[in-house]
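Take a look at the structures listed below.
Read the figures in this text as sums done on the coordinates, not as results from a lab. Predicted model, so just to flag it, every value in this text is computed and none were measured. Cβ atoms are built from the backbone, for glycine too; each structure is taken alone.
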Structure P
Amino acid sequence: MENLVIRLGSTTSDPVHWLVWSGHEQEIIASGVLDDASQLSSLSQRAGSRPITALVPGCDVLLKWVTMPAKASRKALTAIPFMLEEDLSTDITEQFFALGDKKALQQAVAVVNREKMQSWLDAIESAGLFCDKMLPDVLAVPYLQDAWSLVTLGDLAIIRQDQWQGLQGDSIWVLPAIEHFAKQQTTPLKIANHSDQDITRLANVEVLAQPLEMPMQLLATGALKSSFNLLQGEFKAKQQSSGNWRQWRVAAVLAIVAFLVTFIDKQVELNRLETQNAALSEQMLSEYKRAFPNKSQPRQIRRAMENGLAQLERGGGSASMLAMMTQLTNAFQSSNVKPQTLRFDSARSELRLQAVAGQYEDLEQFKRLAEQQGFVVQQGAINNKDSQVIGSMTIRS
């Protein structure tokens, strides 16, 4: 698996060292140094789908052991900031506390300023990158049980003193500080030297020569092996894989846009069809009322229309009611006569109806038009009701 490891500075103007390491091949894929954090975006293609681990200066992270009460509950961990309050020069509310390993009653704690922590994450995020692991660089230096380890990165010296302690700063003052400490020891201070610095001249120091490797390679392999992660609690990584998201982000956005366009198009089409369906239903209801004026409005207009037509078609002889009504359509429309009741005698091929018209002449016109179609029309009683004329008639085929 390939990983991108970056080493950030204390400020955004500090150089940024980076390296792409292949764990499977145990080799460097690419490496380099950026002038400052503003150039982190240039690593976007390098990152690809690779996980990103960030190293931060050890001088900005305080590593402490805290002695916990025996049988302490998880709630006791919330008291750690107050237990370290005397060791901090600033208010504990300004500090972030990350927990490391626990040995017996000793709890490892890393303390870092919240604003500093956020500035590192902001620099990474503004570059379009995503970091799922962060730790101080001193914990990426190889650990030896009975000796210190030294790595230099440019002008910086990074020293690991033990499992949970380190020192990092400019070589110009770090190396003299090491010599000052060594002089106060009764036995020589052992230092595993992974750098190209000549420290044999330091007093009371026993140098353990180590194979010379590229500093970032050494830090990268150590960082990937470390189980500690500063990204806890409020700073815990929210994303599982930044690379996969960056790789598929454009495709995902296009897919969403295509889906929305299709959805809107289908919705417009659905609204159009619903409008057409409503208009057809209204038209069918109007025709049903015209064909069957004495029937109440049905719930299912299509089924009611089919049943009504079936009843009309159930006639005998050479003519059916449906055929007669079809032939009489013009007579009804031209005379403005509307049937109120219909009754068909299939044995006699006879249609009996009661119709309403605006005036007597309309009934006469209907009779004349029906006879022109070849029907025999026998007119019955005619009554006036309000401003209308109601008459009964018998029509034979």
Structure Q
Amino acid sequence: MPLALLALAMGAFGIGTTEFAVTGLLPEIAAEYDVSVSTAGFTATGYALGVLVGAPVTAIAGARVSRKRMLAWMMVLFVVGNVLTALAPGFAVVLVGRVVASLAHGAFFGIGSVVAASLVAPHRRATAIALMFTGLTLANVVGVPAATLLGQRAGWRLSFAAIALLGVVALVGVLTLVPRGAGDAGAGAGSGGVRRELAALRDRQVLLAMAMTVLGFGGVFAAITYVAPMMTEAAGYPEGAVTWLLMLFGLGLVVGNLVGGRFADRALMPLLLVSLAGLTIALALFTLTAHHQLAAPLTLVLIGLFGFATVPPLQKRILDRAADAPTLASAVNIGAFNLGNALAAWLGGLVLAAGAGPTWPSMVGAAMAVSALLLAALATRWDRAERETGPAPAERRAPGDALSGAGTNGPR
């Protein structure tokens, strides 16, 4: 695999760490600025909103900029945002820093997916995308616990300073390892720019894949958002055990990502159907197994595994269907993950507020996952119809041709 994927994975590691590490540092941030923990929680909410807005905005703004340059600028935004957070004299500046850092999130993963896919042969694109996302999954296993521990022992500001340093390393990696012109074939000045990127969103299969992203991975967060009360109230674990339980979930993410990347290159839609079916079953079972200290951790691993096994195939499907102008569609799909997370957390909270038991948010997740499974079945049916009748004239270009380039994007 090209070394450029290492730079992309490093950027993904830093972004994943800064996104989730703040949740473990809320008490320290709240204490320093004399605000409530719920108010300090706006640092997470602001980040999520920044991803939703920033993904399409930055993708459109950079439609005529080379993708290597856009990746570099995204890492600059990431570094600036985390430095602002680390040095913030007041809570308002912390929020500004979080939003600035979040603006890099969606565009980095969206553009990074395009670049990663362009660096390898067509039959290895999902694997390349998965290798970039390995940085994100490892952040949940290594980066977030390390940043949380550092913040609790040496001060939360030092955590964000360290994360900014990770961003600097990733920036250097992008500038030195990503080949010039990587992912730019069929894009950039003179190729239609913003108009072409927007047109790619009219493909019904692209929209259907985004809906699967919202519902499928959102189902994971319906359970994981409320995993602490599930494990303490239902399973009887002490509060200190939640950290290692989440690390087990993170290991499931790592395995699921690698499995999803490998098999999506061979049988994308069958893998997606199997993953969503497995996720539905695991989430439904978690409603029961969350009451047992042996079964609960095993189910958490399965939720992580089946949940992230959907990510490489969904991202590759977006790239294939929007091959002529994949940047905006890819970035918007990253925003769809965050939309699903927010929707799932809200729905799970409604169930708890209605008086349901602590494990019922997992059933909400199962309902979301089975909805995504039904959409995947519909997408498969549409694929079959296209094979039988042929695609519409505008779609007769072979998927992925725009990513292939002319040999300037690194090794094939």
Top of P, Q by distance in nm of label points 7 Å out along Cα→Cβ at positions 25 and 385, largest first: P
Check the numbers for distance in nm of label points 7 Å out along Cα→Cβ at positions 65 and 337 across P, Q and tell me which is largest. P
Answer label among P, Q for the case where helix-only ellipticity at 222 nm (-39500 (n - 2.57) for each DSSP H run of 4 or more, over all residues; to 500), calculated from the coordinates, equals -11000: P
Given a value of 70, 21, 14 for semi-axes √(5λ) of the Cα gyration tensor in Å, for residues 81-296 alone, point me to the structure among P, Q it was derived from. P
Output 0.95 (FRET efficiency 1/(1 + (r/R0)^6) of positions 113 and 345 (r between Cβ atoms, R0 = 41 Å, to 0.05), calculated) maps, among P, Q, to structure Q
With mean count of other Cβ atoms within 10 Å over residues 161-168 as the yardstick, tell me which of P, Q scores highest. Q
log10 I(q)/I(0) by the Debye sum over Cα atoms at q = 0.07, 0.08, 0.09, 0.11 Å⁻¹ from the coordinates reads -0.30, -0.40, -0.51, -0.76; which among P, Q: Q
As an exercise: relative contact order in percent (Cα under 8 Å, 6 or more apart), calculated from one structure in P, Q, equals 25. Which structure is it? Q
